[in-house]
Structure P
């Protein structure tokens with residue numbers, strides 16, 4: 001059976017999305033970008049402030065978020081958080097779901113978004129330019145060093161969203177980060193984002209999303225290719241077990 005796209009948004013979804021973008025998301029990004037003391041997800045207080053803002057935005061968009069097995073995330077020590085990209089909603093969902101401060105690796109697409117890209121840069125997150133190997137290798141090395149110091153690093157091994165909601169091939173940079181850092185991986189499996197806001201759509205369909213955390217995956221002594229297989233298999237298993245039929 002071929003790919004069946006999610007149903008189109010209803011008129012109420014379109015009206016709600018436009019309203020939230022115009023009266024909530026854009027003003028919030030402008031306000032945050034203008035703040036001198038910018039809240040950052042890399043600090044407890046900053047993450048708490050961002051979580052409160054984004055949780056309200058998700059509710060106004062009609063997204064019913066459930067977070068499962070957050071207790072599996074070690075609360076201290078270096079950690080690599082890998083997530084499967086589902087939609088632009090991920091950027092609201094992940095700070096709400098992740099239970100400890102984290103730094104993100106972000107790509108050129110995110111860097112180019114007005115206000116949001118600036119907010120990521122000023123928040124201390126690490127830009128990765130996949131068109132410049134020297135640049136992305138240096139960013140990955142900095143991220144690995146921060147993880148060895150005890151930071152939690154969030155990275156997308158796919159690098160972008162798929163058009164059909166299925167996993168894309170895992171890219172080498174995320175696994176280079178994990179092996180160089182020699183810190184465990186936790187898979188952050190986002191489910192339902194594609195149904196709520198598929199790639200190419202500016203509107204959000206009301207409905208459920210889930211975030212499911214895996215048990216930590218050891219990286220010591222593991223080859224990149226082996227870790228790719230384990231992470232891909234973990235994402236697929238959790239997506240199937242906790243799938244949403246909506």
Structure Q
């Protein structure tokens with residue numbers, strides 16, 4: 001049997017229940033919480049016949065290794081992992097990927113996963129080294145998105161970009177020094193966005209593999225954005241352009 005994975009927080013646990021209730025082994029809940037949110041969670045868990053264990057705050061803190069757990073800690077079976085090949089086999093006109101280069105903070109990774117889910121991205125792709133991994137902290141920040149969007153770790157991100165391009169997806173790298181802005185690009189076809197960590201940005205090999213580089217125009221005093229904020233802007237500009245193109249085609253028919 002696979003080693004159980006730890007999840008904590010209402011969003012992450014409820015998302016796993018929706019995706020695969022049978023994979024939820026045991027959920028520990030704060031015995032002192034009697035609010036509506038906890039009552040609704042208990043109802044959902046009982047309806048799915050999940051084992052519930054009441055625990056005090058000290059025990060929950062130990063299970064979550066001191067992280068903010070909201071009074072909910074769950075042990076779950078790992079979901080079946082997706083591969084880059086799986087994602088590329090399903091490439092279509094609306095394919096959208098998010099590539100993260102050197103994002104090592106699990107909270108930033110989780111926030112990027114949450115944005116990717118909201119924008120309808122097919123997967124988030126990270127290098128196996130120099131990157132945050134799927135962890136309880138990342139899952140909590142993802143607010144359930146880590147249960148619905150595949151997180152794929154690749155050995156060599158530059159090589160993976162080559163495979164993505166060969167599959168017919170154009171890759172755009174977000175870079176502050178780029179001449180064109182993200183609003184000047186055509187993002188209506190299959191696209192992948194590559195973003196680096198705040199400050200460091202994309203590594204040289206990563207940016208050299210991109211089809212285009214583009215920047216987010218900044219009008220204020222700051223010279224960079226948190227990577228999850230930047231990811232949201234880039235992904236939803238893609239969503240906006242696609243929606244606009246669909247509206248034009250619909251009105252013309």
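Each reported figure results from applying straightforward, stated rules to the coordinates on display, with no laboratory input. Predicted model only: the values in this text are computed from it and were never measured. Cβ atoms are built from the backbone, for glycine too; each structure is taken alone.
One of P, Q was used to calculate Kirkwood radius over Cα pairs in Å, giving 19.4; which? Walk me through the numbers on the way to the answer.
On the way: P: 18.3; Q: 19.4.
This figure was derived from Q.
Supply the structure label, taken from P, Q, corresponding to distance in nm of label points 7 Å out along Cα→Cβ at positions 88 and 104 with the calculated value 2.8. Provide the component values of the computation, followed by the final result.
Values: P: 1.3; Q: 2.8.
Structure Q accounts for this read-out.
Ranked by relative contact order in percent (Cα under 8 Å, 6 or more apart), which of P, Q sits at the highest value? Write down the numbers at each step before the final one.
Numbers: P: 26; Q: 20.
When relative contact order in percent (Cα under 8 Å, 6 or more apart) is calculated for P, Q, structure P comes out on top.
P, Q: which one has distance in nm of label points 7 Å out along Cα→Cβ at positions 80 and 128, as calculated, at 0.9?
On the way: P: 0.9; Q: 2.2.
Corresponding structure: P.
Work out which structure the value 24.9 belongs to, where mean count of other Cβ atoms within 10 Å over residues 96-103 was derived from one of P, Q. Numbers along the way, then the final one.
Working: P: 20.4; Q: 24.9.
For mean count of other Cβ atoms within 10 Å over residues 96-103, the value 24.9 is produced by structure Q.
Using mean count of other Cβ atoms within 10 Å over residues 24-31 as the calculated read-out, with 18.8 as its value, let me know the right label among P, Q.
On the way: P: 14.2; Q: 18.8.
Only structure Q yields this read-out.
When mean count of other Cβ atoms within 10 Å over residues 8-15 is computed for each of P, Q, which one produces 13.8?
Details: P: 13.8; Q: 23.0.
The correct label is P.
From which structure (P, Q) was mean count of other Cβ atoms within 10 Å over residues 56-63 calculated, if the value obtained is 13.9? Write down the numbers at each step before the final one.
Details: P: 18.0; Q: 13.9.
Of the options listed, only Q reproduces it.
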